[in-house]
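Values quoted throughout were computed directly from the atomic coordinates according to the rules given, and no laboratory measurement underlies them. Bear in mind the structure is a predicted one, so any value in this text is a computation, not a measurement. Cβ atoms are built from the backbone, for glycine too; each structure is taken alone.
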Structure I
Amino acid sequence: MHNRNGLRVRCFKVGPDFIDPTILLQASGQPVYNLDIWMMGIEHCRELLFEAAQSSDLILVEGVMGLYDGEPSSADVALQFGLPILPVINAASTAQTFAAILHGLSTYRDGLQIAGVVANRIASPRHEELVCSGLPASLPVTVVKRSDAVNLPERHLGLHIADDIDDLDSRIDALADLLTATALTNLPPVIEFFAPQQTSTVAQLLDGISIAVACDQAFCFLYLANLEWLQRMGAHLHIFSPLDDSELPDVDAIYLPGGYPELHAQKLSANSAIADQIRAHVNAGKPLLAECGGMLYLADALIDLDGKKFAMLGLLPGEVTMGKRLASIGPQQLIADGESIRGHTFHYSSFNTEIAPIARATTANGRDGEAVYQIDSIVASYVHWYFPSNPTRVARWLLGED
């Protein structure tokens, strides 16, 4: 909506999310970064916000789950950087209780600045009257009528990524039409973003190194910052698709990020040409870094929810079984050589293997987390690593020095 008015809009996403940023990117047309105080550090988050403010008219930060859910929560991020809050509350099946919910959100924790409220899924003018009757007259209220035209499809890891929603642009336009017809015309308060105390400097640890990065519908969980940090370390990136390509770029290393290999297992299994070349890469002693879905692709086989078994690359002995229940979720870190690299885990599968892990990540509160496996030049784990949290460790993995 604000794009239509000629404003330059930058979006951020609270938490370690890969899916929502793809939709925010499509809506804004601008790069989208995450904001996670624990995984990224306060100064790194501050640096990204400050840089975005230099070339934008409006910065919108999408929260994660409920306002106070998680550690750190959306409220933590808002308080840390002085961001005003615009709660979006599902008004379906509520009336005057809507005001009580907003009151609770506003007063549960001191210091939050509520800039307004969005009453979502309003069914009728009478419903709108009841919902708004208990709200302060001075509070800006945006009413969004219930509409199937703006709903987004979901699956086991959340929303579909942008590339998997054929009519996403029309859904975004329909939502913009609904918002334009309501009170959401005023911009939020102007706030000042302060420069970080120290800007990031990155050593050329990967100078001249070529890296093949898997990126398609099966491998789509990529932090934008990860790719940028690889380039800032001097690496040359070559994007390829294990689903559709028949040739692997001639590279020094491979990076297989997470995604949805379970949804494309048959096609991955059938693409023997690219599989043979990845195997040849590893057999030649060249490094390969795999995260979550990328690790699943390396296994002997993947068993989907229907019990069908598909042959995978066979580079990590063991089988992957998809489950209907969440197997693991949350922030994780690996501490090695007195330093940590941070990230998060989120998966429904289990990896049944006799490989002994070389290390094990820990949760934010110090409990045992995901295993880290290494066989020859392969390093693999369920953890999605945030590369800027320890570029040196990432470089060592991709250089085969660990």
Structure II
Amino acid sequence: MAAAAERAVQQGNFVEAERLWTGVLQLAPTHPRALYSLGMHAFQRADFKRSRELLEKSRSFEPGFLPTLNALSVVHNRLGNAEAEIEAIDAALAVEPYFLPGLVAKATWLERNSTPAAAAAMYRNVMRVAPAEVHWPASLRAQLLHARDVVDRHSRAYEAYLNEQIAALKSDLPSGAAERWREAASLMAGRSKPYVSDANQLGVPRLPAIPFYDRAMFPWAAALEAKTDAIREELKAALATEGREFAPYIAYRPGDPVNQWADLNHSTRWSHYSLWRGGIADEAHLAACPQTRAALEEVDMASIEGLCPNAMFSALAPHTEIPPHTGETNARLVVHLPLIVPEKCTYRVGYEHREWKVGEILVFDDTLEHTARNDSDELRVVLIFDIWNPLIPVAEREMVRTLARASRTFAEIAR
């Protein structure tokens, strides 16, 4: 009879299901699922007192049944009994701490009966446990949207308050140090995540995850920046050929997993004019850009066989975004010398956002997640090249080269 009642529910025949569950209860007065089901039928009729009575009986015979505990919390809410409501919610979470409906119910209860901070903290737990939005249960979707909104509003207010408290102190710090403490406030408020080095090839341990390096660390910076106009003229000459020498930067072969690069694969929306690629010089392009070559040969370009130096003019088309990604090794840093920069062009490395300024280098660790945007109607072009990470002693550079070489050799041996 119980099995028939379950089938009737699955078929949407609720009148027949209630009749069958009533028959089950007559034969077995302590049958917990019959008590639960009849309690739910009473709830649907808005007979909350009868529903509570049946659900409490069901609970007494099957204390850990989550649907009963969850239903009881809702019934107590309808009856205006906040203490009994939270008791049922906590009982459900004691059985299963990651029970999503229970977490949602507790956050909602705290929003009504406690402080905004307590509710936001519980809603944050809800969002941590909830699956990706595409997999949200339809029955919880409105509550999960509300949870996300509460968490967002609370974390924004928290971050703003933290920044207010440290504002006076930040004004006395160098710009790089001030940005670190702004990020610390964002992390405390849950507005961002920690960004760590994620090298695709060679990750050198125990190096700090510094998004942008102070240009004062690089004695060649001023001399390079002074040659911006000459370098830009050579870039313009390359562009004057209708960009025929500019090739798509992303060029996966058919069948390769392109992941986040699908929109830019073989697209000239992000293109490059190569000077060095993977340590190999493009002599034709370098011959066409003698001033650029001379300027680059004066900097401490990284030299790791098979990997770098790399140097190129990188062109980003209007209304194009480079998706978040990470680079090959933190043994080298990447330098941008902006040459053509319209408005509405931004760059992010880790947490920190910067704007390119023509003739002012940016030096960054590209093994931290980074992304670029050109939201203007014009082309953006920067000169990009690799340098050694100054935090790696010169004596250890050969260690980097040896590991990189050994990696390629082993790949050949293991074929």
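When Cα extents along the principal axes in Å is computed for each of I, II, the one that comes out at 69, 50, 41 is I. Comparing FRET efficiency 1/(1 + (r/R0)^6) of positions 168 and 288 (r between Cβ atoms, R0 = 30 Å, to 0.05) across structures I, II, the highest value is found for I. Looking at FRET efficiency 1/(1 + (r/R0)^6) of positions 96 and 224 (r between Cβ atoms, R0 = 35 Å, to 0.05) for structures I, II, the greatest value goes to I. Looking across I, II, the calculation of distance in nm of label points 7 Å out along Cα→Cβ at positions 24 and 384 that yields 1.3 traces back to I. Source structure of the calculated read-out (FRET efficiency 1/(1 + (r/R0)^6) of positions 72 and 208 (r between Cβ atoms, R0 = 41 Å, to 0.05), 0.65) within I, II: I.
Quick check on the output: 1.6 is distance in nm of label points 7 Å out along Cα→Cβ at positions 64 and 200, derived from one of I, II. Which one produced it? The value was obtained from structure I. When helix-only ellipticity at 222 nm (-39500 (n - 2.57) for each DSSP H run of 4 or more, over all residues; to 500) is calculated, the result is -15000; to which of the structures I, II does this value belong? Source structure: II.
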